[in-house]
Structure I
Amino acid sequence: MPSLHDLPTPAMLVDVDVMEHNLTELADFAREIDRQVRPHTKTHKCPALGRRQLELGAVGLTVATAWEAEVFAAVTNDLFVARSMLDHVALKRLAALASRGTRMIVGVDSVEGVEALSRAATAYGAHMEARIEIDSGQNRCGVAPEEAAPLARHIRAAPHLDLDGIFTHEGHVYSVTGPGGVDSVAKRVAAAMEVAANAIRAENMEVHSVSVGSTPARFVTPRYEGITEMRPGTYIFNDLTAILLAAARPEDCAASVLTTVISQPCGRRVVVDAGRKALGSDGVARESVGYILEHPRAKFRAASEEHGIIDWHEDEELPRLGDRLRVVPYHVCPAVDLHDELVMVRGEEILDILPIEARGYGPLAKGME
């Protein structure tokens with residue numbers, strides 16, 4: 001295989017040894033505490049990497065869209081869509097997968113969502129499962145814990161549906177500050193899930209899955225009694241957000257964007273060819289677009305579409321035009337979705353190039369068949 005010198009920039013790199021460490025660390029932890037892992041594939045969107053997660057013990061995979069479900073059905077017959085789906089075309093596509101033998105678990109947080117899922121399953125003569133989303137503090141989707149039981153009753157009465165359990169995304173952990181912040185969020189999340197699960201069980205219904213999902217809290221929330229499953233996504237690669245939250249170290253970041261220095265117009269300003277269309281835009285407003293692995297004191301403060309602007313540290317020698325840098329994105333998930341391929345590397349050697357098959361939403365015609 002060629003070396004990094006032969007790659008055009010910008011390019012999304014994955015250090016295979018760092019990635020493997022991240023994957024095995026979580027798999028070992030899950031075995032230690034006897035929890036199931038159903039990783040979220042929205043981070044890598046690559047079936048080959050989903051297959052590796054399954055090899056390491058994942059019981060199935062988590063997806064966010066019908067397109068992701070269709071792509072990852074090629075590597076597993078056990079999928080969970082971790083959000084409510086009310087688009088009838090998307091539900092039709094999920095029901096079609098279920099009719100062909102894929103176990104489809106779909107998130108719900110409303111009676112309307114349950115009814116729409118039931119209609120799709122019935123139309124295809126398929127059997128599907130529903131997981132109730134619990135709002136454990138993020139204030140996005142989900143029902144209050146005490147409202148889980150009434151929704152569970154609707155699922156029990158719905159044709160072609162079974163209740164699998166409950167789930168939450170403790171995304172508010174990304175807003176914590178100070179020591180003990182993650183622990184405090186995890187404790188409240190576990191308590192909310194216990195209330196919801198007990199309310200459903202009081203109605204003589206089984207709760208098979210009590211599922212949580214968050215990379216910053218991946219080693220905390222799942223330890224609580226009653227949690228059965230974890231769904232981290234970013235952990236496979238990590239990113240600058242994880243570094244800032246002390247959920248990962250720079251050496252734990254497997255994904256980085258290779259970029260070339262294209263201008264050094266004045267002072268300590270350095271311009272590279274990786275902008276928002278290579279790194280994403282989540283960190284732009286925070287003046288923290290990415291983390292430069294070789295030069296951690298440099299500040300990647302701004303980006304336009306195809307330009308990244310870096311303030312070079314005064315104590316370091318300026319790079320030369322044409323030099324290449326590796327930049328860890330502020331938020332790796334949308335950054336990966338901007339690329340077509342993952343370049344799997346060890347040092348300067350390219351080991352493989354993997355297509356990011358589930359990027360975007362897929363061809364529109366796929367849903368109109």
Structure II
Amino acid sequence: MTTDRKQLLFRGAVIAAALLLCVGAVLFAATRQRRFSGQILRSEGNGTLLVQPEDGKPFYLLVSDETFVFSFLDGFDTRSFREGKLTNTVQVSATVAGPKRRVTTANGTTASAWPAVQVEVQGWLHPEPVTLPDGTGVQVWQYARDTAYTLTDGTELLRVDTPIGPENVYTGGVGSLAQLPQQAQEKILAFYEAQGLLYDERAQLERAYEAYCRWEGPEPFSAHTLGQEIGPIASGDRVIYFMTSVCLPVSGNEMTELRRGDAFDKTTGERIEPEALFTCPPEELSSRLLDLAGITDPAQREAMVSAFDAGNLVFFPEHLELSFPQGSLPGQEHSTLIGLEYEEGLQGLLVDGAVPHAPDSAD
């Protein structure tokens with residue numbers, strides 16, 4: 001084979017390889033998936049949606065019959081979403097693949113749209129904003145697990161977790177509400193329904209806005225967080241104990257927790273007053289507990305007796321917790337928690353059946 005022929009064959013092989021690389025690049029570009037997040041501004045019809053991404057310019061998204069559309073939002077109608085029947089502004093996360101396609105918008109013009117492989121509807125905007133005392137409007141975004149209050153520029157002021165419990169909460173070694181007799185379940189649910197939330201959402205929003213107005217840091221404002229959770233925490237022969245935990249914002253990312261305890265008869269569901277779980281007279285309870293805790297300073301004892309709230313007694317399997325929430329004691333910067341072991345004198349102060357089972361023997 002001549003040298004010229006070898007060079008010709010080599011050049012042909014190089015050209016063929018280059019063509020294969022180009023074809024491969026085109027195929028890769030056509031199949032490579034991308035992910036976008038943003039708000040849907042409007043529907044253009046025929047499955048075409050105009051989306052404002054978190055960063056960048058608006059783009060068109062094409063939702064077809066092959067697109068997997070889903071949402072964890074309660075009651076969200078994915079069929080209406082596919083049909084472009086949007087009654088509220090929604091936030092989506094979309095996965096797209098393939099080359100852009102030509103679409104016709106509502107005003108008759110043509111545009112390029114990304115074909116959607118998957119679309120998750122993550123949240124929707126309440127039609128009416130919340131108006132603060134100074135007239136500022138706050139947007140309310142509803143998500144599957146929480147609610148966000150934001151200013152029109154996108155600054156988030158407050159995020160409120162969806163309340164949890166007392167249903168569908170299982171505690172290892174203790175059990176759940178569903179394991180109690182039906183009568184007991186209904187009584188306990190009725191009690192917590194009447195109790196409601198132990199925080200004022202509107203007041204916390206206004207407090208977060210006031211903190212935002214005072215904010216002078218170089219970094220972005222950190223939204224306040226709010227939440228409440230109820231669940232079983234301990235169980236004895238005839239009593240089951242629940243705890244209500246409320247996470248309250250202090251400032252920025254700093255939080256404080258409010259804990260409330262409640263006891264219920266495991267058979268009937270009747271609530272048992274906390275003082276009824278002890279053998280001493282109710283008026284002596286705080287002093288007796290402080291004796292067990294070894295609190296001897298007269299000024300400290302006086303302040304704690306004055307601030308004592310039997311509702312802040314929480315029965316855990318290993319110990320009883322007595323809490324004094326932030327601000328309930330003089331000069332107190334953080335919540336004060338006192339743990340009392342059952343075996344160290346406390347058991348003799350409790351009525352029969354009130355001591356919870358140890359974790360390895362609880363129902």
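Annotations
- Once distance in nm of label points 7 Å out along Cα→Cβ at positions 134 and 254 is evaluated on every structure in I, II, the highest one turns out to be I.
- Comparison of I, II by relative contact order in percent (Cα under 8 Å, 6 or more apart) - largest value held by: I
- Among I, II, structure where FRET efficiency 1/(1 + (r/R0)^6) of positions 166 and 270 (r between Cβ atoms, R0 = 30 Å, to 0.05) as derived comes to 1.00: II
- With semi-axes √(5λ) of the Cα gyration tensor in Å, for residues 94-149 alone derived as 25, 11, 8, matching label from I, II: I
- Structure from which 69, 49, 34 was derived, Cα extents along the principal axes in Å, options I, II: I
- For 0.65 (FRET efficiency 1/(1 + (r/R0)^6) of positions 38 and 302 (r between Cβ atoms, R0 = 41 Å, to 0.05), calculated) the corresponding structure among I, II: I
- P(r) over Cα pairs in 5 Å bins from 0, in percent, for residues 174-277 alone from the coordinates reads 2, 11, 16, 15, 14, 11, 9, 7, 5, 4, 3, 2, 1, 0, 0; which among I, II: I
Bear in mind that the values in this text are calculations on the coordinates, not laboratory data. Predicted model, so just to flag it, every value in this text is computed and none were measured. Cβ atoms are built from the backbone, for glycine too; each structure is taken alone.
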